[in-house]
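Chemist: What follows is a set of structures for review.
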Structure 1
Amino acid sequence: MAISPLLAIRRWVIVIGLPGDFLYGEFLLGTGYRSKARAPAPEGRIGRRLTKNTPKVAIIGGGPAGLMAAEALLPASIEVHLFDAMPSLGRKFLMAGKSGLNLTHSEALEPFLTRFGPASPLLAPAIRALDPQALRDWASSLGVETFIGSSGRVFPKDFKAAPLLRAWLKRLRGEGLVTHVRHRWLGWTKGGALLFDTPSGHIEVEADATVLALGGASWPDLGSDARWTSWLEARGIGVAPFRPANCGFDVAWSEHMRTRFAGAPVKSVVLSFEGESHRGEFVIAKSGIEGSGIYALSSALRDALAMKGGASLTLDLAPDRSLERLTADLLRPRKGQSMANFLRKTVAIEGVKAALLRECLPADAFSDPAILAQGIKALPLKLEAARPIAEAISSAGGILLSELDEHFMLRKFPGIFCAGEMLDWEAPTGGYLLTACFATGRAAGLGARAWFEQQD
């Protein structure tokens, strides 16, 4: 079994092999090479001048949390190596930027912190230290200027994630970060070394400290597949089961609704569930509903479905008209108009909104103006189930926060730090998710620095 260089406690050498490859081998004085294997060439300043006593950190996960941990560690003359299972770094981050990278939110900090629910006490210090304005300043330092949209969300001026990621990686590698792609973490060996699967076989890596930033369980094709849970649970670390967050839901649509309106946006509505309401929009899918208006309530809806086996979302299809006005408008004579034309001309209900009324109300409701008005203002939409976690924007669940100290270090295993979506927290869309990933990554990196200082 080959041992990876650069992080091993023993002395290592690198021999150039075929173009683009490195031949790794452990060199023991007087014995020559003991083991060797081909692996993808690492990227970064491998020749950085460091002493033999320089602390070595392995970061596992090349998303925002892992990269921010590296940024926090590099100024302290710590040898930092980042490993990722995918062929390139930041794949989920790039996917998030395809529809416009929502970097953070301009909301005032105190209400911003409440978006993380029960996780707020642990996350708040990290977010205060890298708050939305500090995150915008950080992006600016990479040459990426941002702006605040009409909803308060913050975006790069070009809306793209790729320029930010490229500039960030260039800076980190220039400061000494060495990155290793196609290195899938497989847990620990019996001797406590980190075990990786590479295209050339398994390798072991020894490090003085480890930062785990492996992501949650959504979008597994981009690297966040939660395979790591069993390895931590085997070591006695509590892990809450992963559940979909910011997800869509199944609805038992009629064939007409599925074929005629799949993909149609439902705009300017108020969505309510168990006393919580949000104004926004959503999209009809063949399987049910999805979109930002749904995501805002997805946590409560998901939990209700799990506990009760069902949930009913309430829709106000005419939020700018009172029930009294709607009722009065619907009492007007139809004068031979079809119901579809009457609703369109009288109360501006047409298209997909009219279809939702037909889908969710009994036929006799359309002959009673008072019942119809009530249906428009409080339309019940029965949900069957949350969509699979692989389709969700993010996930809930992960390492229990009680397993971590205030520096995001595992209490049971000093020297192992955790950050990002692999922790048990969730937040709505709108820039909150990315902000917490950046902030916890930075906090974990700083925690590792502080831990090294305590060892001296």
Structure 2
Amino acid sequence: MSNNKFKPTILVVDDDVNWRNMLIDILASEKYQTIPAGDGEEAIKKVRDNELNLVLLDLILPDINGLEVLKKIKEEKPYLPVVVITGFGTIKDAVLATKIGAYDFLEKPSDREKILLTVRNALEMEKMQREITLLREETLKKYQMVGVSEPMKKIFALIDDVAKTNATVLITGESGVGKELVARAIHNKSYRQREPFVKINCAAIPENLIESELFGHEKGAFTDAKTQKKGKLEIADKGTLFLDEIGDLSLSAQSKLLRFLQEGEFERLGGNETIKVDVRIIAATNKNLLKEIEEKRFRDDLYFRLNQIPIYIPPLRERVEDIPHLADYFLTKYCEEYGVPKKILTPQALDYLKNQPWKGNVRELENLIIRAVILIRSNEIKSQDLLIITQEPTKKNYAKTLKEATKEFQKEFILNKLAENNWNKTKTAEALGIKRPNLYRKLKELGIDI
């Protein structure tokens, strides 16, 4: 039976063959895999060519100074831990090596237990760093943005420009367009990317608790304040605070948030200590804040502070060229997640998707694709399949007037007939009881593009 247990690989760099072999024997006794190197050039090459978990590096080498080798290793693989080996009065260099990026140092000679303890600690740190890197990659994948339309290209370019700055950003757009994705993209492309990204939904927290959530509180600040609690601003120090649904923030909290934006400081509820933090603020809303200002529900001075960089995300129905790419992205993601073979959408199914109103925007499209992955057994998704799984027992009517309601009903009715007839216009016209030229005129009138 083969042993598939992960075995760390350690590069042992030393020109002293006897010392190098002794290290390799000690490591092999603990089932570590080892790769030997006798000089600096060989070490750098083996770092480039191998997946390593640790380097044991002698500082005295025949060709390149060990400190220079350490610098090159850190340039190639910043998160690869290096333990330097020092002797012959080179303790000063060992201390300098830790400042350059070495994890630790070992003196010659060192006993077996000291060597193995240092190696175990270094490998544990490397494992932790690897897990953090994997988690970060998964997070980036989870919050990936997809789009080929001109509006999205402009947003991607704006994200790149804004990420380099500390400017406050206000993201607007309908529910489900991807405002949080834009906020995360800005954070992930900024120098704050390895610091916290903290989200708070201003609409989901009761008005009497929102200030405590934002600024924290001291013990006894109010009836249920049994202990001191840090607020989201403190937790996000050095990182980014994303204020979702900022339009629902109470006027009292707006005032305190404005003070923080102006002065970079605040006090916890019930406290006197002034706390300073370094936090970038990104806010988002689906409300018209200018209208909220007119109706005295939002402070104009806070609006201008937040709106240093405005980013508007158009609804999905205004960028239909993104729909095939989004649908394919979600299909790939959820087929993989649910362990089913990759499904494809027929051209007629894509036409069906492109002609939906998408009141819930990208989130609604994502939910539909999830249903398709789970409920449709065939690997080929047809328009008829989508028609069945999009039927709602009590469909909400978004029309404001009788004329709009009539147009909405006609569009939905004709789309359903097109799907039933596999998008064949002749058969659809017959099913509707109208002539084909009349169908063409009606399609154009209703904005149905096939």
Structure 3
Amino acid sequence: MVNVPEEEARVYAERTKLSRRLFEGNSKLTPFGVHSNYRFVDPYPLYVSRARGDRLWDVDGNEYLDFNMGFGVLVSGHAHPTLVSAMRDAIGEGTIYGFECEDTYTLGGILTKRFGLDMVRFSTTGLEATHHAVRIARAHTSRKKVLKFEGCYHGSHDTLLVSIKPTADKAGDPRRPNRVPASQGVPQEVVDNTLVAPFNDLEATERIVEENSGDLAAVILEPIPMNMGFVPPKKGFLEGLRKLCDKEGCVLIFDEVKTSGKFYSGAAGYFGVKPDLMVLGKAIAGGYPLSVVGGKREVMETIVPGKVSHAGTFNSNPLSVRAGVVTMSQILTEQAYSEAYRLGDELAAGYRDSLADRRINAYVEWIGLSGAVFFGGKRVENWRDFLKCDVGAWWTYYIAMLNRGVIPGGTGPDEQWTISVQHTEDSVKKHLEVLDQVLVKLRESKLTMDLVEAI
């Protein structure tokens, strides 16, 4: 295994022989053996056979405590029994109709009340929903340009596939970042209409907006960026963006594909800042594909058949909608969140204590049920801070944890852990016991690695 201590590479290879064989066979059928670039790791990814509760099993029969939870999708945990029972019944009623199903009214009511929205439209993936949100904002304002923040990821569509993980040599001035395409195949004329600002720097953002006054359709951001670890907004940053968008007459979009499941009423509810449009996804349907664009009535009513497009064969399919109703009304309750937050605090406190005891230079950031560890010691407030983190230390930690039966978080140093409503005190205790063993290994290993983009 490239850039991982030899002993850990050997253990990984010995434990995952069937995963390797599947990878070798699958690589002949699909590029790099996976159907999302984010799932590829060197030398090969795990292939999973089943999951339940807070655990999953790979094809070799190895059991793992899972704190990735599908990159934050599974706040409900794997195969929640309430959802499993409901979906068995739903499948028997048909999987897609080509018409609206009656549950859309129920789910629409739940979501508008819980997230403080006037209206909603359902889609399938987060990518679709952010793509639609940008189109709606452009139609509503009759403007072209969109501002995003360096290091934020909003799905792999061209408009927002800019400056997601730019290297230091390409990124330019930290307060006036270059616009760096995150993939080949993105036309320059598309990039030209996407502005990039530094997260958590309101003054720099104001300057960029003012220079493009009258041309800016929307400002889009993750209220807590979760593709550079876990980066809370500075006090006043979100409030300042709200005032800035009001002044400029552009649409403020919160991409809450992740955070809509991390907080009971999303990050907008947690921080008390209301956007014009909000994108929901991942956790809201308990693992079934469902995303939502919602927001103020005057903006949402820009969607008009024959004028402003929003369409999709699988939009509001009855399985995902039923899963959303059950998940949001019966599983992701305020009481369930309260317990998950408590466990999140315990996990983060345990990380801080173990890192201090073992004299590992790292910083822990978290709120509630989600957080991240940054090796290198400095608090991360934006993408340029993240670039200074010790990626080699993170991969050593990750593979060593994996080899001992704990998936500590999402696959990559730019990801975070998620605690589900099915995690327990014992889950957290086991995680921390393994962490302490791994930190001993980490002190013995000194690797240097560059961050590799997987978009």
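Chemist: Here distance in nm of label points 7 Å out along Cα→Cβ at positions 115 and 435 was calculated and came to 9.5; which of the structures 1, 2, 3 was it taken from? Each step should come with its number before you reach the end.
Modeler: Details: 1: 0.5; 2: 9.5; 3: 3.0.
Matching structure: 2.
Chemist: Separate question: Of the structures labelled 1, 2, 3, which one yields -11500 when helix-only ellipticity at 222 nm (-39500 (n - 2.57) for each DSSP H run of 4 or more, over all residues; to 500) is computed from its coordinates? Provide the component values of the computation, followed by the final result.
Modeler: Values: 1: -9000; 2: -15000; 3: -11500.
Attributed to the structure labelled 3.
Chemist: Of the structures labelled 1, 2, 3, which one yields 6.4 when distance in nm of label points 7 Å out along Cα→Cβ at positions 171 and 331 is computed from its coordinates?
Modeler: On the way: 1: 6.4; 2: 2.7; 3: 3.6.
Answer for the origin of the read-out: 1.
Chemist: Can I ask one more? Match the computed value 23, 46, 23, 7, 1, 0 of P(r) over Cα pairs in 20 Å bins from 0, in percent to one of the structures 1, 2, 3, and report its label. If you can, show how the numbers build up before the last one.
Modeler: Values: 1: 23, 46, 23, 7, 1, 0; 2: 19, 34, 33, 12, 2; 3: 25, 58, 17, 0.
Structure 1 accounts for this read-out.
No lab work stands behind these numbers, since they all come straight from the coordinates. Fair warning: this is a prediction, and the values are worked out from it, not measured in the lab. Cβ atoms are built from the backbone, for glycine too; each structure is taken alone.
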